[in-house]
Structure I
């Protein structure tokens, strides 16, 4: 894995500088580097928490990704939190416009999720969707779902596209 704190700086919580040489080297060697949310230097705040969601959206944009796969602990994006609202419907296909509407309807995450829960994920993924990068939100706890989604194979979950 590559610690984001070793290769990027934010400004007011947004990625400002990203030294990508190490990441590019790993990729050129055939490795798939793993990055994650991290505490990073921030030019205005001193330090901040960088979400893995902001990071993946940023990296997908600069590396022209074919797709983003987000592994979560539920089957995808729901109209409301399925853990607290029984009968909540899985939203299998969403557009950029749908995401913007849905952001206001989703429950606020509890205080232990400093990066915003599903609502935070959707907000951070908008820039990638705007660039036409499709996103699959799948249940990472289900066997081979992430692997299949990375290969572009269909799995239960939510697909987010620009339009």
Structure II
């Protein structure tokens, strides 16, 4: 499959192996990928400070269709579901949504979060718990990708606490 990979100081399209879903993961055939400002930081390598010899798959926002399920993933999604990568966190880490930190509004402290990188690709394998099914009547163009939606939600929530 093709994927956008940060190689040295250039973003290149490369042929890479198609991922296989692991435990509680779903393989998503991506139809839409969002550009987040954190992607810019990753390309500039000013967040993770990884040496330029380390290749990095880019992107952590996306919409697609569940194509394959790993063991245990059927508790969360089914093959054929149209999904958005939903419970997004800092630079592509996805929260569990059920621990004391997530439930008390402090998901960035979630100890169960899992990383995600590589949505500028044809496929990505994702923790199925972090996927949100999209209704058929809502088009991809009408859906705010996870970071944009969560950033807006967080700002509104913060402002509502000020009143």
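When distance in nm of label points 7 Å out along Cα→Cβ at positions 10 and 26 is worked out for each of I, II, structure II gives the greatest result. Between structures I, II, the greatest calculated value of distance in nm of label points 7 Å out along Cα→Cβ at positions 98 and 122 is seen in II.
Across the set I, II, relative contact order in percent (Cα under 8 Å, 6 or more apart) reaches its highest value in structure II.
One of I, II was used to calculate helix-only ellipticity at 222 nm (-39500 (n - 2.57) for each DSSP H run of 4 or more, over all residues; to 500), giving -5000; which?
On the way: I: -8000; II: -5000.
So the calculation was done on II.
Given a value of 2.0 for distance in nm of label points 7 Å out along Cα→Cβ at positions 42 and 130, point me to the structure among I, II it was derived from. That value comes from structure I.
None of the figures in this text is laboratory data; all of them are computed from the coordinates on show. Predicted model only: the values in this text are computed from it and were never measured. Cβ atoms are built from the backbone, for glycine too; each structure is taken alone.
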